[in-house]
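Please go over the structures that come below.
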Structure I
Amino acid sequence: MPLASNTASSANSASAAKPPFGRLTTAMITPFRPDGSLDLDAAQKVATKLVDEGNDALVVNGTTGESPTTTDEEQVRIVRAVLEAVGDRAKVVAGVGTNNTAHSVESAKAAEAAGAHGLLVVTPYYNKPPQEGIKLHFTTIADATGLPVMAYDIPSRAGVPIATETLLALAEHPRIVAVKDAKGDVAGTTKVLANSDLVYYCGADELNLAWLAMGAVGLVSVVAHVASPQYRELIDAVAAGDLATARRIDRQLVPAVEAIMTRTQGAIMVKAALKLTGAIEHATVRPPLVEATAEQVDWLTTDLKTAGLIA
C-alpha cells in the first residue's frame, strides 16, 4: 500500500466534512419486557429520546443491542421500528456481523430490505480467521448490498484485530467507508487515516476525546444513552478547536464511563442507567446476561450523580 496521495487526502477531507453516519451515534440497547419478549414501544421511545438529544444516527442490533440473543426476525422488526420512530431525522445502521459470512450476507440483505441506511460489520469472532479471511468476510458482505459499511474492529471481543494493512486494503472497496474502532492502536489508526479515505468513529468511550483529537469524525457510544447532550458538546468543541471545553466534558464523564463500561457488561449497566433516568421501565436482559445487582445499581447511582447526569 503506497503512502498517502493527494487524492486519498482529499477524499479523506471530503468524507470528514460530511461523515457517512454523522458525528454522534449511539450503539442502542434492545429493550425487553420482564418476560424477555421484545418491547418495540420502548425501543421507539429510546430512539426518539436519543435523536432529540442530538444523535445523527443509531446503531441497532449491535452487541449493546444484545444481538447474540435476538433472532433474525426480531432484528428486522427492530430496524423497522426504529426507522418508524426517527423518520428522516437520523440514520439507522444495522449490526449484521456474525462469525458466519453467509449468515451475515443474509442479515445484510434483510437489513437493506427493511430500510436500514448502513451496516455495522464486526470482525468474525471466536473462529479467529487469518487476515485474508477477514478481508474476504468484509468484502463479501459489502458486495451483497448497496449500503455503506462500517467495519467494527474490537479484538477484545473478536479474538483477532483487523490489521492495519487489512484496513488499508478494505478502504479500496467503494462501500466500506468507516471504522468503528475499539482496538485503541494509536499508530495504526494514524496510519490508516493518513493513507486512506476511511473515516473513524471511536467505539470505546474511554478514548472518545483522544480519537476525536487524532481525527475521528465522531463516536459510536454506549454511554451516550445517558450523556448525548454532553457528547454532542464534546464533539462540537473538538471541531471548533476548543480543547479546554472538550477536556472539561471528557473528565466530567469519567465516572459515568467507569460505571457503565467497567463494572460489568455494558448492556447490563446502561439498561440500569436508563431505568434510573426513567427512559425505560424495565432493565431486562436476556441470558446469559443478568440484570445489575442492587450493589451495582448503588455504585451506578453515585457515579452518575458525580458525573452530573442525574440529580
Structure II
Amino acid sequence: MTHIIHMDQTGEPSVLYATDIDLPAPQDNEIQIKQSLIGVNFVDVYFRKGLYPMPALPGCIGVEAVGTVCAIGKDVRDFNIGERVAYAGFPVGSYSAQRNVAANRVIKLPDDISDQQIAGSLLRGLTAYFLLVHLCKVQAGQSILVHAAAGGLGQIMVHWAKRLGATTIGTLSTPEKAELAKQQGLDHAIFYKEQDFETAIAALTNGRGVDYAFDGIGGETLSKTIRTTKPFGTTVNIGQIGGDMPLLDVSALTNRFLTRASVLAFINDLQGYHHAASAWFDVLRQSSFPLAQAYDFENASQAHTDLETGATSGAVYLQVNP
C-alpha cells in the first residue's frame, strides 16, 4: 500500500483528499521511487480544475517529485537502491508517497545539489531553459517581460534571462514581491494593481516594446501582453490561471508572433529533457534561490489554494512524512 492524494472529480482544492492504494512492483523498465518531496505546479491546478483532461477519474495529479530508488525493474541497469533521484513530466500521478516511473525519465541527482533545491524547482527550471534558451534564444541586449515575476517560475526566468544579458521587466502585486524578484536580477518592477502594465512598458521602452513577453496568466491579460511586444516581437503563452483564453483578432498579430508553448511536450523528447535538466543543475550551482515553500503531504488542498491566490512566492512542494 502507498499513500496518495486522490480526486474523484475535478473542481476546487477541496476535491483533493488522502487515501491508500495498492502499488504493484515496478515493471521491467521501471524504477520504484520512495518520494520525499513532491513539486506543486500550476499545471496541477489545471488538471484539478479540468482545464486539462485527466487520463481517468478517480485519479492522482502531479508531474514531478524527488526521492530515492526503492525497487528496480529487471531490465534497468544504471540505477541502484538508495540513489537520490528526481523526475518531471507525464504521465500525471506524482502526488504519491511511492511511485513507479519509467527509468528513462528518472534523473540522478548530483551530490552538490540538495533535495530541497530541486524540490518544486525541476519543472520550473526545465521550463525556463525551454523558453529562454531553446525556444526564444534570448540574447544579450534584448528585453523580456515576465508576469508574476516573484513566483516560482518568475524568479527563475528573471535570473536566467539576466544571466543571458537581457533587460528584465516583471509584473508584481506588492513591493515585497518586487524585492524578491530584484534579488534575482529584475531591472524594472510594474505593480499591476496600481499601474497599467501596457502603458508602463511603453514608457520603459520609449514606445518600442519588449522582444519577448512570457504570459502565464491568459484571459484578457494575454491580449494586452501581445501589445507590449515590439514589431516582430514574440509573446509566449504558458498558462491560463487568469481565465479562459480570449478570442483574438488576427490583426492583433500584425508584425507580431504568438505561441502557446508546452514544456511537458518539449520534455517528451528525452534528449532535450536530460539536456535541460543538466543546464538547470548548472544554474543552481551558481545561484541562490529561496527554498521552496513546504506543505505537509496531506495538506495539498491548502498548497493549491495558496498557489492560486498568490499567497506563495517561489517554488512549492509537498513533504511526505517518513
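Derivation of every value follows stated rules applied to the coordinates shown; laboratory data play no part. Source: prediction; values computed, not measured. Cβ atoms are built from the backbone, for glycine too; each structure is taken alone.
Numerical summary
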quantity: Value 0.40, calculated as FRET efficiency 1/(1 + (r/R0)^6) of positions 37 and 221 (r between Cβ atoms, R0 = 25 Å, to 0.05), assigned to which of I, II; calculated: I
quantity: Which of I, II yields -7500 [helix-only ellipticity at 222 nm (-39500 (n - 2.57) for each DSSP H run of 4 or more, over all residues; to 500), calculated]; calculated: II
quantity: Source structure (of I, II) for distance in nm of label points 7 Å out along Cα→Cβ at positions 133 and 293, computed value 3.7; calculated: I
quantity: Origin of the derived value 0.98 (Rg/Rh (Cα atoms, Kirkwood Rh); candidates I, II); calculated: II
quantity: Parent structure of the calculated result 22.4, given that mean count of other Cβ atoms within 10 Å over residues 29-36 is the read-out and I, II the choices; calculated: II
quantity: Entry that produces 1.2 once distance in nm of label points 7 Å out along Cα→Cβ at positions 157 and 213 is calculated, selected from I, II; calculated: II
quantity: Given 2.8 for distance in nm of label points 7 Å out along Cα→Cβ at positions 197 and 269, calculated: source structure among I, II; calculated: II
quantity: Source structure (of I, II) for P(r) over Cα pairs in 5 Å bins from 0, in percent, for residues 101-228 alone, computed value 2, 11, 20, 22, 20, 11, 7, 5, 3, 1, 0; calculated: II
quantity: Answer label among I, II for the case where distance in nm of label points 7 Å out along Cα→Cβ at positions 173 and 189, calculated from the coordinates, equals 2.2; calculated: I
